[in-house]
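Once you scroll down, you'll see the structures, which are given as structure tokens.
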Structure P
Amino acid sequence: MTLGLKPLLDYGKLARIATERAHDYQTASPFPHIALDDFLDQALVEQLVARFPQLKEKPGQTPEAAMTEDGKLPQPNKLWLSNQIGVDPLIRQLYWELNSAPFLSFLEQLTGITNLIPDPHMAGGGVHETRRDGLLMVHADFNKHPQFQLDRRLNILFYLNRDWQDDWGGHLELWARNVSRCEKRIAPIAGRCVIFSTTRDSFHGHPHPLACPPEQSRKSIALYYYTNGRPANEDPTPHKTIWVDVTNTAVR
């Protein structure tokens, strides 16, 4: 239970961020996004790093089960856990707060997207870990919740990689809407939170094999948010994850 526990999030600070950075978020290129390095207290970040679970491969996470239609492996050496009971209570409390009404209010003010709905099933979300030589092909995420058919609108990624070296790779890449080039690269350093809007052409990933030492890995927490319907200027046609091979595409 979380009753009696101190909040992990500083909601006053979040309100100030929403007020001061909403314009930055909503006008960012190639699609609305923001990277925040002061999202959580550093001492709390260290606790979350220390309590990250030991993930094991499960059915459905094998390379063969995750192949694209043309036989490519879109996310090799990646493991994840969506089950909230399988993580440390501190991470469970963070999940609860990130799905709470006060946090949804912060997201709505920051992004301009109203009537956001959290996902208690955390479909595709939770704790993620990519190991050496792993990658995540550039893609646009599935746009309908698999159970409720709500419209996916926002991703939050929170990184837990202490002492991450730039030459290890693993940068989150945000690509042009026509996938012609990478427009922004964001290092997955511990404590950094990235929030971005998801549409049919919000292409992103970390498409180059990780070069970290074998004992290191790229760790993150991911949550997704939905609405009942999309704006009239966005394509509502249901689709699964759209994978794009950018191996031979120039990077800015």
Structure Q
Amino acid sequence: MSLFTSVTGTIENVNIKNFTNIGTATTDDVTAFIKLTNGATLRNLKFENITLEGRHRVAVVSSFDNANSIFENISVKNANVKGSGVYVSTFIGRKYGGTIKNVLVEGNMEITTTENGGIVGAFQKGGTMENVISKVNIHKTENTYKPVENSEFNGGIVGNIYDKPIIKNAIALGDMEGFMSGEIEKVPYKVTGAAIANIIASMENCYEYAGAHGSSSVTEETESKLKIATETQTHTKSFYQDTLHFDETIWNLDTIESKGYPELK
């Protein structure tokens, strides 16, 4: 079971390792930490070796942020998350408003429906996400969602976007894997499955890695907001310092050359 059912206060400086929470095919709100956050502040948290399985709202940190919570300086490493429903994530399943800042998420997701994402499944009612790295590999093994035309809102950073939140200084590095639908392979998006209009309205200075496999969210219309980063760029300090504006007092930039991205201190 999750460590907490609901949190409205402040939690800081917590490390959680080797945590497993396996639900049934009908179990919702499966997390390693909190089912519901509401006006809470979570800061300086580290999660490592997390395995979760359930249906809707399966996520490492919080399955559902109901209102304006703050998530800062949080890393998730080696998360393995499997969900058969919506709002599946290696960070937060569904988020209403609030802030996500200085977050690194690494891991693997297995999904079958829609509105699932590496950092947030669905981001709604405004809010801000900035200075984030998602190195989450997502495998959509099949589609069990109807109507089919609404089944592809999945992405390495955020599955779907509502209400014009601000998403800036972010990069997606993970690989996407899909399934065959007739002769067409249906592959999740590297960054987001949101509509072009929502990308343009919400994103600023965001990137997807050219070397990653997956459907591209970058078009001629979005390229001033969402761009492609090359391997050369992602392996330089200047890209994270000057382009993405990462704070060196918070991020360890010495790991960039070997890993291709910085880690939180």
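Among the shown structures P, Q, from which was the value 2.6 of distance in nm of label points 7 Å out along Cα→Cβ at positions 145 and 177 calculated?
Source structure for this number: P.
Ranked by relative contact order in percent (Cα under 8 Å, 6 or more apart), which of P, Q sits at the highest value?
Evaluating relative contact order in percent (Cα under 8 Å, 6 or more apart) on every structure, the highest lands on P.
Tell me which of P, Q gives -1000 when you compute helix-only ellipticity at 222 nm (-39500 (n - 2.57) for each DSSP H run of 4 or more, over all residues; to 500).
Label of the originating structure: Q.
With mean projected area of the Cα convex hull in nm², for residues 49-112 alone coming out at 3.8, pick the structure among P, Q it was computed from.
Q
Can you rank P, Q by volume of the Cα convex hull per residue in Å³ and just name the one with the largest value?
P
Taking distance in nm of label points 7 Å out along Cα→Cβ at positions 9 and 97 as the quantity of interest, name the structure among P, Q where it is greatest.
Q
Rank structures P, Q by FRET efficiency 1/(1 + (r/R0)^6) of positions 169 and 233 (r between Cβ atoms, R0 = 25 Å, to 0.05) and report only the one at the top, that is, the highest.
The structure with the largest value is Q.
Who wins on FRET efficiency 1/(1 + (r/R0)^6) of positions 17 and 201 (r between Cβ atoms, R0 = 41 Å, to 0.05) among P, Q, i.e. which is largest?
Structure P gives the largest value of FRET efficiency 1/(1 + (r/R0)^6) of positions 17 and 201 (r between Cβ atoms, R0 = 41 Å, to 0.05) among P, Q.
None of the figures in this text is laboratory data; all of them are computed from the coordinates on show. Because the structure is predicted, anything quoted here is derived from the model rather than measured. Cβ atoms are built from the backbone, for glycine too; each structure is taken alone.
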